[in-house]
1. Where does the value 1.00 come from, among I, II, III, when Rg/Rh (Cα atoms, Kirkwood Rh), for residues 55-110 alone is the thing being computed?
2. Once FRET efficiency 1/(1 + (r/R0)^6) of positions 7 and 87 (r between Cβ atoms, R0 = 30 Å, to 0.05) is calculated for every structure in I, II, III, which label goes with the largest value?
3. Compute relative contact order in percent (Cα under 8 Å, 6 or more apart) for each of I, II, III and report the one that scores greatest.
4. Given a value of 0.25 for FRET efficiency 1/(1 + (r/R0)^6) of positions 63 and 159 (r between Cβ atoms, R0 = 30 Å, to 0.05), point me to the structure among I, II, III it was derived from.
Structure I
Amino acid sequence: MKKVILINGIIGGFIVSALMVLATLYFKSTGDFENGMIYGYASMILAFIFIFVGIKSYRDKYNSGLISFGKAFKIGLLIALITSTFYVVTWLFEYFYVFTDFAEIYAKETLAKAKESGATAAELAKKTAEIAKFNEMYKNPFFNALITYTEILPVGLVVSLISAFFLKKK
C-alpha cells in the first residue's frame, strides 16, 4: 500500500508543481492574472487523477479486486496529502525566492477590480487595510503554508471521496 501511495502521490506532486511553475512564469511574464484560478484548479484536478489511479491500482493489483470505501478513502487521502505537500513546498519556494512581488501585484489587481466594480473611497480604504494585514501575515512561512494547503487539500478530499465511492468493491 505504501508503494502505491508514494508513487501516485509523487507523480501527482510533480505534475501540480511543474504546472504551477509554468503558470507562475506565464503570469509573471505577461502580467495576466485573470484566469489564474482556472489554471490552478485545473492543474490540481489533473494531478489528483492519480488518486483514482492509485486506489484502482491497489484494489486490482494488491487486494484481489476488492476494497472498502474506508480503505479507498484512506489511500486517496494519503495521496492527496503527498501531492498537496509538493504544491505547498513549491509555492513557498516561488513566493519567497521567485515571485517575491506577488503580494503587491495581487493587491494592486484586487483593488483595481474593486475600483472597476464601483467601490467607494471608504470601501477601497477598508479593502486596502484588509489586504495589507493579510499580506503581513502571509510573510510568515507557517501561515503561508496553511493558507496554501487550504487551496489544494479540499480538492484532494473531494476527489478522494468520489474515487472511493466509485472504486469500492466488497
Structure II
Amino acid sequence: MKDFQNVADGEKIPALICFTDITGFARTARTSGTDAVVRMLRDLTGMIADHLDPTPGWIVKYIGDASLIVFPDEWVDQGVNALLKLKKTCDAYFTDRSMPNRITFAMHFGEITVVKLPPMQNMDILGDAVNTTARLEGGTSKGRFVISPQVFRKLKPETRKIFHKFTPPVVYHAE
C-alpha cells in the first residue's frame, strides 16, 4: 500500500482521485454570513477528516468549499465506499439544519504526479487524471456521487451494484 506521506516529490503513482463541492455554497455564503459559513466549513472538513482517518486516503487540499482527495490504487473499492458514507453524513448535516445544500463527489482513476510547489512546499497532485476528474460530466450535477468508467471497472461486483450508468458521456451515479 502506498503511504502518500512518504511519496517523493515528482513521483508518479496510480490513484483514485476525488473532487468534492458543496452545492449552493455562494448563495449560502451571501445569506448566512461569514461566521456561519466558517462554522459550516469547519464542521464539514472535520467530517471529511474523521471519515478518512482510518483509511490511507489523503486530503490533498481544500479549495474554498471544495476538496481534493486521493486514495492509493489498492484502496479504490474501500475508498469509494468510505466516500459514499461521507456523502451520506454530509448530506444529513445539511438536512438536519434545513439547508438546501448537498455535497457533490466526482471520481476518476489514473496516474497522478505528486509535487511540492513553492513557496509553501506543500504536497500537491498534478496530471491528466486530475484534470479529467475536475471535468467529469455529471460531477457538477447538484449533489451527485459520480464515478468514471475507469473507477467502475476497478470496483468489486457488489460495489458496482450501487451505481447506474449515465450517458453521454459515460459516468456512473450512486442514487
Structure III
Amino acid sequence: MLSKKLQKALNDQMQAEMSSAYIYFSMSSWFKAQNLNGFASWMSLQAQEEMDHVMKIYGYIHDRGGEVELRALPAPQKSWKSPLAVFQDTYKHEQKITGRINDLCALADSDNDNATRVLLNWFVTEQVEEEANVLGVVETLKMIEGHPGGIYMLDKEMAGRSASPEVA
C-alpha cells in the first residue's frame, strides 16, 4: 500500500507527465505550422512517449491499491521564435522533470518504499536518455543557426525517429 504522501506525489508526477505530453503536442503543432514536418513528427512521438509514462504511473498507483486523481491541465505555450528556442525550452523542461523524479526518489527512500523506488529507477534512467537526446538536438541547432539548409536537413533527419517500443 502506498503512503498518502507518496500517492499524492505520484499523482502530481502523473499530472506533470500529462502536461509534458500537452506541451510536446503544442510544439509539434507549431512545427507543422512552420512546415517542419520532421520536427513535428519527432515532437509528436515525444508526446506519445510522455503519455506512456503517464500510463506506467497510472497502472502502478492502481497496482499498489492507491487512488488516481486526474486534474485539468494548464494551456501550453503555442508559439516560439525558432526551432532552437523550442528545443531549448524542451531541454529546460526535461531538466525540471528530472528534478521531480529525483524528489520522488528521495520521498520513496524516506518512506522505505522499495517497490516505488524500483519503478522510479526506470524513470531515472529514462530521464538521462531524454536529456541527452534533447541536448544533442540543441547543440546541432546551435551549430546550424542561421543556415536554412541546415534546418532543412535536420528536419529530414528528425523525421526518421521511430517510436520507442513502449509507444509502438
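Laboratory data are not the source of any read-out in this text; all were calculated from the coordinates shown. Every value quoted in this text rests on a predicted model; they were computed, and no experiment measured them. Cβ atoms are built from the backbone, for glycine too; each structure is taken alone.
1. The read-out comes from structure II.
2. Going through I, II, III one by one, FRET efficiency 1/(1 + (r/R0)^6) of positions 7 and 87 (r between Cβ atoms, R0 = 30 Å, to 0.05) peaks for structure I.
3. I
4. The read-out was computed on structure III.
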